[in-house]
Structure 1
Amino acid sequence: MIHVFVGPTLARSEPQLSAPGIRLWPPARHGDLFHATIRDGDTAVLIDGVYHQAPALRHKEILAAMARGVHVIGAASIGALRAAELAPYGMLGVGTVYAAYQRGDITADDEVAVGQAPDGQWDALTWPLVNLRSVLRLAQDAGILDSARAHELLEALRAVYYPQRTGAAVRAVCRWQGESSFARWLAEQIDRDPHFGDVKRADALAAVRTARAGRAPRPGDRLSRQVWETTYFRRWSNAFAHDRVDGRNLRTEDRLVYQQVFDPAYRKTWAAYLEHRSLRPAHGPGLPLTVRLAQAAGNTLPADRVFHPSIDLRDKQTLALLLAGETPQDRQAVARYAKALEQASTTRPGFSTAAVRDGLTRQLLLRAWKCPEQYFDAEASARGLVCGSHAVAAAKRLVPGLLDEMNESTAKKETAGER
């Protein structure tokens, strides 16, 4: 399967984009390459991406995808920029924009940036500098401008902030620079050919052709995990981990936190996971947990206060251990809580998970764990939540659902009392 991340650079009506085996995606954003439908051996063609209105696709995400065997091609826009940055690691760049970044002829992000329509159609509302460079070169070839005037005009256009670099703004700059003749010439060329000077479009089509021809390299063997495996990457990977369970699409982190909060026996589950990791560490020899604990802390502290191993929620064996006590009813509850969180986010102005009060979350956890205030940190640690403050931060996503359940329970009791 070829996954093409494209927005304003190519129209969805381009014939190449309707070829068999191609799946179209909107402009790439943070987390897209974690999607379960992008499998080992697939090709991802990165053309357009967001970075102003949403978090951009990170370099480490691309490296991790390549490491597991996804072929990644970049061209035209943010794809060309990322390919120039990651070419030493095996990402394939295609086209003149990529080559310009690779040579250092251009370096700025706004060379390829455009303002996009907010309605999901992804139409380009502005001119990217790389296309303006192209038409200025063509104007020199046609004798419309000399090199000095083309350079001055480019600098004047560069000074316009990219979301404001509209066609009208380009014409206004040309008039202000005394180049109305160039503006008229450019308008005539575009009337004849709407894609005149559009190097981004040409590069994007070349990248799709490259993918269809199967010429992308397989870079996975070139990368060691140390290149992309960081604390931040693990956090992103876990945040985007989802599973289709009982017909529902559930965040894996939500399922884990639900168990950590509500499973009375989760202390034992976490202890078993620590033992498993001690016997099968990522690096070095395996040792029984008691031996490792004696070496690290002389058995003066419980293991959960000493060891805080990273968790990979995409690893099936890890999930089997951490969710060993999960029941169908638990998964139903996770789905209800996710729905309550979504409803709160859409119906309460200004609501966010971070805005949930720490004190309220802490009180709800103390009630769920039935533990005194002075043992709060110890209980959180024993459940794999590191400490009380981490537990509060993790549990905030559950608060709207938990409050809904408490309110429903109170209402039922009051109704029963009236009878």
Structure 2
Amino acid sequence: MRTQLFQVSTLYGAATLAAALDAGQFGPRDHARRLLLVSNNAEIPETALRLAEMTGYDAIAARFDGVIDWNDAIRPHHPGTWSPRPEEAPLWQRVFRTAWDLDDAPVELIVESIQVNPARALAAAFAESSIQVYADGLMSYGPTRDDLPQSIACRIHRLLHLDLVPGLRPMLLTEYGVEAELVPDAAFRRVLSEIAAAAEGDPQVERAVAAAPTALLLGQYLAALGILTADEEEELHVRMLRSAAEAGHDSVVFKPHPTAPARYSLALNEAAEAAGVRLTVLDGPLLAETFYERCRPKLVVGCFSTAMLTASVYYEVPVARVGTRTVLERLTPYENSNRVPLTVVDHLVPDLEGGETPAVPGAAPDTLAPLVRAVGYCMRPTSHPALRDEVAGLLLDLARDERTAHCFPRERLTELGLQGGTVPRQRSRLRRGLVRAGR
């Protein structure tokens, strides 16, 4: 019997896989042995929340025939940095087959983020295995972050993703001819309900529900990614709270990122007291979606969190953004993989600080797909050279539109030689020289 190895690092990703399994997208239950391979990719895994500690994890894990701890399997190496050297890959495969009782059965890999470890490490160790990729967030709409070796790219035959922006097709892996396939909305919604049911009686959830909040604020801990400083992110959360208060919400819940420092909550408490807002911090091992299920808020506020789109698509909760434009304009380098998620949210979701009315975005407008293709090309032009002529035409309109012009910095357009960039200095000198020479 073949073995399917499902690699996960988040409960949201595990829920995506569970929904795909329930929908029959991995074949009949008795046709394969299914193993859940859990990795903790935090900078210091020993101090971070483990996936098994998340509320609802047990219900997900029950769908598999066994669970493997990837961190233990490669200890003392870190899952974010370790990959077997080419000459050692066959030996590592034998080690894993023995440790996981795989014998000589065929192995299929189902992984997240094939561009990086641990997915790349698994693909290297099991060099003959077919690969399927699943995407549990907005990054699937952007280009593949890094070039893949042909030895890996030729084995990928499907990208599974959630329909977070109905009508928008993923750009991820398209340069390798990989087809995208949707995980059914109904199946994912049922899994989220199952996870929420596991929170029955949770004192944190009950306390939050009792506060009768009407707005939920989503933290992301962008300081960990080097996008903002800790102070700037602290201020971003305060801006979310003030904006919600100005919109008429006097009881809010803050859902911090699991790795966020406690000081964020302290700063918010002070801001809430000053604004006359009742603040409840939901910092337990819970998905934000569990709160949507248990206490339907009237507003979800974030910067560019995937959970914002989950709220609108699966729960029809109005959403609004705060600080998205600022983060988008400061993001470096231009090819940073967070750029497309930021662009999507900036284009779709109302700006709460700007006085726009929160809304359920619904299907992607006609303007979104061309914008995402243009940004994706500017991020990774060598991966999508066929888009150049289309993007050059689009930029004439996009760069003149105040809603999209900020997505295309002059410096980047100059680097790519596209409309809207400046003439490179050496070309300017050459042009002046030709003018003086009368040519």
Structure 3
Amino acid sequence: MKTQLTSALASLLLIGASLVATTAQAQVFGPVSNLRPYDKSGINVFEDPKNDSVAFDGIRLKLGAGFTQSFQGLKHKNAADNLYKITPGFNTANANLFMDVQLADGIRLNLTSYLSSRRHNETWVKGGYIQFDKLPFKGQIWENIMAITTIKVGHMEINYGDQHFRRSDGGHTFYNPFGENYILDAFTTEIGGEVLVRKNGLFGLVGVSNGMIKGNIDELAPTPVDDNIRKSPALYLKAGIDKQVSPNLRARLSASYYTNNSSGGQTLYAGDRTGSNYFMAMERTGSTYSANFTSGRLNPAFTKKVEAFQLNGFIKASGLELFGTIETASGRTKNETQERDVNQYALDAVYRFGKDENLFVGARYNTVTATLPNVAATPTTAAIVFENDVKVNRLAVGAGWFMTRNILLKGEYVTQEYKDFPTADYRNGGKFNGYVIQAAVGF
């Protein structure tokens, strides 16, 4: 049924767009400006490019999509031996639909929908926003400002950190050289706006959002330990440098900061509504695909208050890519009085080779240390170390082949371990390992 609904929706969109294109107005299918490509050429592109290479001659519509079918052969175990029974097999196919519309010169609209995902059977909207690389005001001052400025407003994927530019998002998995995202997955969509300024390789961003994954006008409910019912906006900042040092060497360094002091449902580390690509790994007996859709990840549950910092470094020297992440965050739920900490470190090493770098091999190491919610934190030393800290380690090695710029076959072998979890926690003594193979299309 879901496949039929997806096909019907896609057909309706194509028919509707075709009807629009035949009107007397200058509305046509074609490329749009200032857009990160959804195919292979979008790899290692971070923020949408600023250079405008498409002349505006009327409203223009571009349809894009991302499709991924995966086959996994994972096995898992824990101390209690009460995990969901899994065997090798095909996972539910994921699909995304992208609609980008050039509304005016330098003004673009984006709408992204999840057509099929692990968590939901129905099609639903990820978000939509308007991006301004030019403003419809006359005057040299506006041209000078917008020559280095990009403004985004809407319900959108917020630009915190660089890791979200290399992650898999539902059916769109081209940007990620591995099968799954980080253990601590900093990704969410919020309603707000951001201003990005770029010049001579330097960039800076200021963003403000509602601090929640969707609109919400409800008053917060006080708890015995937290009587604050005020909802605060989220503020995030980003700055860095991105330089093509030589024809064969590019370097990028960025630092990001995010804070929200009082939210009705903060989801900085729980904003992915499609799900993990490790289906049912380390899930208990009785779990369901939709309710337990974040298999293999760790959510620190900073739902009321969060403060996060992410430092990223990227180097591309000929075919070799190195991408590193250092991340630290603190926060709490509305039922806690003290804040907890979580720390993450990750390093990707990818080598691309062959004609047009259509082949690649890579390895990723990712480790997270966190204090679980509702567990008292007791310092054992002068450093920020707690007796009840838990740790999750992951090592993944993989390879891939771009058959064309729109077709990708990739696979990885992964092993992940859970350490120092309380005896009563089902993840105590936990480990999973095995392989994931993915075939993907992006355009």
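Thinking of 1, 2, 3, which structure, once helix-only ellipticity at 222 nm (-39500 (n - 2.57) for each DSSP H run of 4 or more, over all residues; to 500) is computed, gives back -15000?
That value comes from structure 1.
If FRET efficiency 1/(1 + (r/R0)^6) of positions 174 and 342 (r between Cβ atoms, R0 = 35 Å, to 0.05) is calculated from each of 1, 2, 3, which structure is the one that comes out at 0.95?
It traces back to 2.
Just so you know, all these numbers are worked out from the coordinates, no wet-lab data involved. As the structure is a computational prediction, the values presented were derived from the model and not from experiment. Cβ atoms are built from the backbone, for glycine too; each structure is taken alone.
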